[in-house]
Structure I
Amino acid sequence: MPSVSVTGIGSGIDIESLVTELVGAQRQPTENRFDLKEAEYQAKLSAVGSLKSALSKFQSGLSGLNSVSSFLKRSSTVSDSTILSASTTTIAEPGDYEITVSSLAKAHSLSSQSYNSISDTVGEGTLTIRFGTTVYDVDTDTYTSFTQNAEQSTATITIGSGDNTLQGVRDAINKADAGVSASIVYDGTGYRLMLRSESGVKQSMEVTVDDSDANDLDASGLSVLAFNSSATNMTENVAAADAALSINGLAITSASNTLTEAIKGVTLSLTKADATNPVSLSIAHDVDAVQASIEGFAESYNELLQTVDQLSSYSAETQSAGLLIGDPILRGIENTIRTDINQLLSSYTTSYTSLNDIGMSTQADGSVKLDSEKLTESLAADFDGVAQLFAAMATATNNNVSFIGATDNTEVGNYSVEVTQLATRSQYTGDAISGYAGTITIDADNDTFAISVDGTQSAQLTLTHGSYSGATLASALQSLINGDSNLKEVGAKVTISFDTDHFVLTSDRFGAKSSVTISNIDTNFEAQLGLAEKSGSSAVDVQGSIGGVVATGNGQQLIGAGKASGLTLLISGSTTGNLGGVSFVKGVASRLSTSLDNILAASASLAAKESGLESNLKDLETERDKLNSRMNALETRLRTQFAVMDAFVAEMKSTGDFLSQQLASLAELSKPRKS
């Protein structure tokens with residue numbers, strides 16, 4: 001229900017309107033000032049936001065230019081993609097190759113006897129599958145030899161009553177995830193279990209069986225799956241084979257149809273063999289990608305300048321000024337960026353020392369103009385020189401020193417490299433095996449052990465029983481250890497060799513965190529294998545200095561301090577002492593990226609300005625609250641004062657009415673009476 005105003009009854013004055021107008025007149029000047037301030041703060045806050053957004057966008061555009069990896073992208077072209085395809089990494093070296101694919105790699109394929117149903121019982125027991133090189137003549141069913149692949153772990157699969165059917169055996173093998181795929185194929189008359197290994201001549205399968213019926217060789221029970229020198233109950237459908245090809249006339253074999261090491265930094269995927277059709281492969285710098293990045297850099301820089309100009313300029317025509325005109329922070333940012341853009345690359349040996357050298361010139365308004373034709377010519381003439389102009393990178397004078405990376409704290413300069421200690425790997429040397437005569441027998445008393453590699457503990461490991469030479473047992477040990485799931489998860493590996501009469505185990509890792517420790521050995525493990533429960537040698541990190549300042553070693557990596565802080569080098573080879581020098585430079589994009597990190601940091605002046613404007617808005621809200629309080633108090637005071645006045649007027653009016661009545665009465669009394 002609307003309220004009813006009863007003020008001014010006594011006086012007849014519209015006190016409500018009068019109070020509202022008086023309070024409004026008092027409030028308006030201050031409120032107008034607040035509104036103007038708020039509009040100013042909001043506009044400047046928006047301007048700072050626009051500037052930060054433009055700076056962030058410009059910084060994002062630098063990501064394709066500010067590190068050396070941006071310039072290491074390679075492109076590949078093949079003349080016949082039906083035979084092979086190629087992909088590249090950043091370490092690929094430009095060049096041209098002629099490749100002839102004579103044959104493709106093949107996976108070993110075995111099939112079982114035929115069964116009427118996939119639910120038919122096969123048998124129970126244990127399947128042991130080893131991988132290696134098999135010499136077998138399928139035509140005469142002659143199994144000559146098997147040599148285990150040390151790089152491949154042995155699979156041991158238990159087949160119990162719950163999975164003793166054809167389907168159950170298939171599922172148990174696949175569940176083991178041991179490098180064998182099992183499937184069931186219907187051949188038109190019955191169902192067969194098929195086993196398939198990975199491709200390569202060293203990936204053929206040797207299947208031995210510990211059959212629950214006590215006969216491991218017959219064609220009954222689980223032993224129907226045996227394929228070894230004693231029993232070939234499975235049928236070989238495809239013999240394992242390596243791919244055969246030539247690269248520029250050099251004969252090459254590969255266990256896989258995907259070759260990752262034949263050409264440095266190039267992955268070849270073979271799809272068809274055709275010995276009569278050589279394929280041309282060309283590896284080159286990815287010039288198009290780099291050119292696009294440089295063109296994008298020029299465009300984003302000009303966009304940033306437009307934003308800065310809008311915020312800081314004055315238009316005489318419209319008599320309007322940018323929201324941040326005269327702002328010292330904005331001027332400082334602009335000067336920093338212009339300095340980074342125009343700074344010469346004088347501390348590095350390169351054919352290009354400025355952006356102008358590659359076709360990017362500065363215009364009168366500060367923007368840049370790119371001559372794409374000149375850029376293309378520059379990239380063709382000296383691609384690495386263009387890379388040095390933009391990215392943070394270094395070159396070493398010694399082949400045993402490689403540049404890994406740097407940080408924003410690394411200063412440009414030339415640094416000497418001195419190595420006082422090379423990184424080493426932990427090595428476990430076994431004891432001489434007493435009476436070794438060429439054969440080591442593994443049985444139930446010497447088949448189990450555990451090992452810790454680089455601080456990661458393996459599960460308890462079990463060797464396959466049998467007779468081994470020292471070399472073949474070294475391969476079996478290496479395969480078993482490196483196949484352990486705990487070690488594989490962290491990438492811990494060992495290399496094992498047999499030297500005359502003892503084993504040598506070496507961690508693949510360099511540095512102080514490298515270690516090899518054998519534990520939990522079986523009863524005769526030490527006596528018959530020479531491997532005791534002990535640790536190998538302690539390994540050390542590389543030690544030395546960069547630029548005359550002692551550096552920190554981490555494995556083979558040497559990390560600089562002082563002016564070279566964050567400069568990380570990989571030290572390889574076998575030489576200590578003076579390893580020459582490293583020249584480090586920060587190109588245009590690298591310098592800009594560092595500057596923008598500083599400009600956009602939470603502790604920087606721009607962030608402080610933004611925070612100050614936000615604080616001003618909060619202070620303004622506080623002042624508005626105070627104004628409202630003052631106006632409410634004024635309104636209350638005026639209402640009280642007018643109420644008193646109204647009451648007084650009402651009283652005076654009442655008194656006046658009374659006196660008027662009395663005077664009227666006196667007048668009546670003073671009239672003469674009629675006789």
Structure II
Amino acid sequence: MRRLRELLLLLPLAGCYYVIGRLNPELAPQIPLFLAFFGAFIVLPALGLGGLLVRLPLSLAERLALGGPAALATLFGLAYAGAALHAPLLVWGQPVLGLAAGLLSLLLARRGPAASIAASTAAAPAGAAGEADRAAPTSLPATPWPDLLIMLVVLALGLALCLPKFASVSAPLAETLVDYYNDDVATAGYVYSALRAMQNGLPVTQFMLAGVPLSYHLVYHYCYAACTQVTALHPLDLVIFLFPPALWLLLATAVVAGCRRLAGFNVLETVLAVVLLVFSAGLGFYSSHTVQLFAYQHTYFFCLPALILFLCLMYGYLTGRTERLFAFFGAVCFLVSAGGKANLLLLLPVSLLPVLVLRLFRRQIRLPEVLLAVLCLGSAVALRIMLFTDTTRAALHNPRLGKIFLGTLGSLWDMALVVGVYLVLAVLVAEASQPFRAKLDRARQYHLFAAGFILVSALMLKTFNFIGGDFYFYWQARLIVVLAFAPLAAHVFTWRTPRLVLVTALALVLGLLANVTYFLPPDVPNGRPQNPMDKVIDKGERAGLYWAADNLGHSKVFFTNKSKYLGYYLGGYIEHDVFDYLGLSGLQGHAWLTPGLEGDILQLARTRTAVHREFFRASTPEAAAQALARIDADYYIHCIRLGPVVVPDCLREVHRTASLIIYENTCRVAR
């Protein structure tokens with residue numbers, strides 16, 4: 001029975017889904033269907049692949065944690081292969097793969113590490129081979145109670161902090177309005193783009209500009225699209241309600257299993273690492289990924305377990321705390337991390353290159369390190385070919401060396417604000433404690449990796465124009481630094497380093513308090529709403545758009561009178577795109593003139609939106625019909641709340657709710 005203690009992890013998960021079901025009665029019957037998918041397509045493969053890739057005696061919770069990135073990688077691979085081969089049913093091979101991996105893992109566990117593919121790539125320092133053999137898994141151990149309790153606390157607290165978001169966007173009642181965060185509905189739109197590719201073949205196209213190819217970090221979106229393909233669950237429900245609790249299970253187990261089994265941390269170091277990595281923040285937005293953990297669980301949150309596991313693997317091996325480097329496991333974590341955040345595609349390998357060169361110079365390098373480098377390079381090339389065919393989103397924008405140098409210094413100053421307190425404390429502790437200086441010496445290669453990551457990030461931020469958020473560089477750098485800070489803090493508390501116990505404790509407490517400030521209500525001036533009536537969604541709109549998603553076909557193209565709104569941003573009200581109708585309807589947008597478009601694509605969007613304006617300004621049915629004849633869209637979706645438009649006879653009504661009318665555009669057929 002003690003091997004089943006991991007089932008306690010299901011209690012917080014069950015409680016969270018119960019609350020979601022109570023908040024969304026119409027969603028409640030779909031929760032068991034999603035959980036069945038999650039169990040068969042992610043948990044089952046994770047349990048098998050975790051045992052194959054990391055040849056250690058692992059409990060069920062540890063297998064789930066360490067196999068999670070591999071399960072997501074194989075699901076993405078099958079979904080992408082289905083799109084490339086016009087075979088969407090390929091994703092059904094995921095449970096079969098999970099069963100095969102589980103059986104193979106059990107077989108290899110009985111035969112020992114010599115028969116393992118992963119074991120042949122996991123090296124130990126000289127003289128440690130006998131110990132590695134003794135660590136061969138011969139049974140399924142139970143998760144130690146301290147580790148399991150930490151996992152439970154992380155999971156329960158993380159899910160509890162997500163509840164305000166779930167409540168704020170629950171299905172609207174007849175008299176209420178819902179303000180969807182724009183990135184939530186945009187993410188659902190990207191999932192529909194991946195789903196269209198799975199159903200109709202490559203290439204993936206923009207959801208907001210029909211017919212234009214999409215280059216994006218789509219590992220996350222392909223996995224969600226596979227879920228929609230199998231279960232017919234709406235992507236927005238997956239994005240907001242169904243996947244986040246399940247992903248929290250993967251994160252809670254990954255951060256603990258990674259620290260304990262890969263980084264070689266003791267219990268106190270693991271607790272401090274959990275606090276720093278998950279529940280701590282810094283000064284300003286660049287120092288805090290709180291918003292991605294507790295409100296908007298998109299690509300960053302999706303790949304966070306894989307990134308933390310990769311960092312733990314590097315820390316344990318480079319500091320000598322653990323004896324083996326699992327090359328295939330590290331490569332899988334890199335693939336999921338870079339497939340979820342494209343900047344890591346170049347940033348991680350370049351940052352680790354000085355470490356590889358140093359180990360080569362010192363003759364410390366071993367076969368698994370070379371294999372990991374080759375596998376990561378191969379993963380980077382594969383992702384570049386499959387997902388990142390267009391690199392204009394990271395175009396060179398600062399060719400002058402002087403500006404690059406000064407800009408890099410500015411980025412380094414920003415980095416110092418994000419991670420500086422940890423570096424200062426490290427220096428102070430090293431000066432005050434001789435035993436810690438010895439520990440610090442053993443971690444020099446990991447520190448070289450961290451310094452390389454910070455320097456390369458600062459340089460890349462000022463050399464390339466990264467559309468979509470430079471803050472990810474700072475969040476990732478902070479993860480690398482605080483992982484190394486956890487053993488330092490544990491040393492301070494254990495050895496009672498004079499004068500530094502209170503300082504270190506204060507740093508941890510301030511980090512927790514900074515995290516809490518995220519949950520304070522926003523300060524909106526003049527009593528005006530942050531998003532007015534031309535942004536929010538009512539029940540009639542949502543019902544009509546869900547009808548479109550179920551009945552009109554995801555390849556159809558539409559335009560709408562609800563594509564812009566005036567929203568509050570940095571002290572004023574400016575015009576924003578509104579993606580609600582895109583993410584809810586599942587149709588392709590004819591033209592959304594969004595920031596970041598360049599060249600011919602920008603001109604195409606301007607041309608299309610100009611014709612939209614002609615239709616909205618038309619004062620006669622004839623003028624409206626002429627404009628509609630030039631709009632290559634199948635449907636026009638009209639929000640009644642925003643006022644009437646002239647409707648010619650060739651605009652045929654196909655569906656109506658109290659708030660929304662969907663018209664078929666037959667004007668272009670009669671052109």
Structure III
Amino acid sequence: MNPLLKLIAFCSAIFLTTRVNATEDLNVLPPATGKIAEVGHVYHALQQQSYDASAKRQAEYEALKTPEQCEAYQKRMKEFFRTQIGGFPERTPLNPRIIGRLKGKGFRVENVIYESWPGHHVTANLYLPTSKPPYPGVLIPCGHSHDGKADDRYQRVCMLLAQNGMAAICYDPIGQGERYQVLSKQPNEFFRGTKRYRPPHPQVQFYCTAEHTLMSVSSIPLGSNAARYRIWDGMRSIDYLVSRPDIDPKQIGCAGNSGGGTLTSYLMALDDRVKCAAPGCYSTMYRSLIDFNGPQDGEQIIFGQLAYGLDIPNYTLMRAPKPTLICAATHDSTFKIEGTWELFREAKRFYTRMGYAERVDLIEADAPHGFGLKLREGTARWMSRWLLNKENAIFEGELPVFTYQELQCSQSGQILLDAGERSLFEINQGLNQELAEERIKQWANMDLNTARKKVRDITNITKLDDLHRPEFKEVGTIKRKGYHIKKMILTPEHGVPLPALLFHPDDVSGEIVLYLNGAGKQVDAALGGKIEQRMKQGDVVMALDVRCIGETSRKNNRRINWAHGLLGPNYHEFALAFLLGDSMVKLRAEDILVSARFLSEYQSKAKPRKIELTAIGETAIPALHAAALEPDQFSQVNLSYMIPSWGEVVKTPETHNQLINTVHGALKVYDLPDLIKLAGASKVKVSHPASVTENLAAKDQ
């Protein structure tokens with residue numbers, strides 16, 4: 001052919017292909033409306049489940065009438081809480097050191113360091129009165145301040161307490177102040193991706209909320225989360241207080257705001273030494289959070305707590321009848337004041353049932369979220385009443401604050417850079433190594449059916465026989481040369497519509513394939529794409545979006561901008577499922593099983609055929625679980641761009657989009673390679689192993 005004619009023919013083909021692609025709409029679901037348009041199908045469905053859990057909890061609460069019933073309820077909730085965060089380790093020597101001393105007006109400060117775990121240090125400032133000891137001791141857990149204990153609000157409440165006869169210790173949480181755990185090699189002028197906030201040290205790169213959640217990514221496969229380490233730091237800080245001869249060990253208080261309010265709530269519920277507490281700008285009903293801002297960062301979500309009935313009010317109920325002051329702000333945009341008053345009423349009734357109505361109270365400052373003046377003064381008065389037996393009208397005068405450097409405890413400004421320091425991720429890696437040895441012993445002596453049952457028990461993935469068949473409907477057809485595409489919607493029992501494209505060749509002679517791409521069903525569906533290659537082989541292929549993939553994924557969730565993109569677009573969906581006791585792996589694996597069975601039976605006049613399962617990127621781990629638990633459903637399993645092991649997730653500080661593929665406590669029983677054995681090693685093909693630092697949600701082969 002004439003070269004010019006060849007060029008014209010080639011350009012015409014490109015033009016026609018582009019035109020066809022431009023006119024084809026591979027979306028299946030109709031535009032969402034109402035609340036679903038705002039939060040998406042998956043979150044909306046999980047919201048409904050959370051409402052059911054809340055109603056069940058409320059009925060249980062209303063049934064508590066006597067002090068004895070209340071005490072039994074408290075005990076059960078405390079045991080559940082401890083279990084869900086992974087319990088606590090044995091206490092080891094604190095090895096405390098006083099690094100420096102400062103003087104203020106009516107108080108003095110000691111900069112101190114002590115070990116919460118061997119080789120893992122807490123940096124803290126202890127504010128002491130100038131009067132004669134012993135003093136009550138008040139723990140001040142920080143909120144989400146980048147500077148940690150050096151934030152002026154936490155300094156001022158500590159100074160106010162010390163000026164009024166009470167010692168106060170404020171420490172850096174992990175991921176804040178001097179204790180960031182995910183440092184960069186290169187210096188940073190601003191936090192990554194921003195030009196607004198400067199980090200407290202050049203090697204700090206992520207917001208503290210992102211760091212806390214990365215710590216949970218590492219901890220969840222071990223059956224824990226960041227809350228365990230945050231709480232343990234607080235308990236060890238109390239250990240340090242009561243170890244000092246100038247502190248009265250029977251007069252311990254705890255007061256914090258925002259994230260510090262969360263930690264105060266946790267500590268006052270679990271540590272009986274906390275006589276008096278004042279959580280601030282946190283206490284609300286979980287439903288309020290779920291409906292307005294979504295679940296917060298990693299340490300603020302406890303696995304299965306909503307399903308069990310452990311709502312935020314329970315932290316106050318668990319400590320009744322010890323004195324508790326709920327501090328709140330009228331214009332708090334995160335922890336809504338309406339939910340706070342609902343919580344307070346519940347707590348007041350509970351304390352009344354136990355015979356001590358006067359020991360729980362609430363103050364509401366006409367202010368936005370934060371540890372403002374009125375809340376600091378209210379906290380100091382409450383502590384004075386219950387720890388000093390003094391009714392003082394305490395007011396805060398002018399209190400000049402210290403610089404970050406003056407309060408510094410580490411040599412470098414970041415304790416992780418000091419010689420011999422262990423990070424949280426190194427601690428977790430050590431724990432996983434211990435579990436790995438146990439797993440090897442267990443699997444050496446287990447038959448496959450026993451192993452499969454253990455995996456099912458910890459994942460809670462429902463047996464296929466117990467999963468209802470989905471409703472389905474066809475909503476359109478696309479004609480292509482040699483095959484056609486049916487647009488289909490499968491709606492399982494959970495109510496979230498799963499969009500699918502069923503590719504059907506004119507001459508069927510090959511396999512039946514369920515095709516799952518973590519970037520969405522449309523990625524390989526274009527003309528000339530990988531699915532079209534399967535059409536030439538005569539295969540029937542159904543490309544499907546499971547929950548939080550493709551059309552069912554959240555779009556532009558600005559309420560998780562704090563995550564720096566490290567957690568993927570569906571953090572709130574993961575978190576709400578987690579609160580309800582489910583992993584996204586479980587939810588997606590069940591979607592895969594239901595869809596595979598549907599495909600095997602679809603228009604089948606003979607016995608249903610086994611399915612070839614292909615999963616890419618984010619869908620690979622749920623697909624492996626589905627194949628491991630129901631191996632007879634699948635003839636072949638092709639997995640690509642999957643991480644090789646959760647052990648890599650545990651030990652790696654900066655992971656990308658791995659949270660959504662974690663299973664709580666899985667490493668106590670199995671790791672991903674074990675599932676390949678259950679699925680059948682001969683029929684599982686793994687290609688292009690992925691790094692835990694890759695963004696698998698965006699993976700496109």
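Bear in mind that the values in this text are calculations on the coordinates, not laboratory data. Treat the numbers as computed from the prediction; the structure is a model and nothing was measured. Cβ atoms are built from the backbone, for glycine too; each structure is taken alone.
Using Kirkwood radius over Cα pairs in Å, for residues 546-609 alone as the calculated read-out, with 14.4 as its value, let me know the right label among I, II, III. Answer for the origin of the read-out: I.
Looking at mean count of other Cβ atoms within 10 Å over residues 42-49 for structures I, II, III, the greatest value goes to II.
Quick one: volume of the Cα convex hull per residue in Å³ came out at 375 when computed from one of I, II, III, so which one is it? Structure I accounts for this read-out.
Once mean projected area of the Cα convex hull in nm², for residues 258-473 alone is computed for every structure in I, II, III, the highest value turns out to be that of I.
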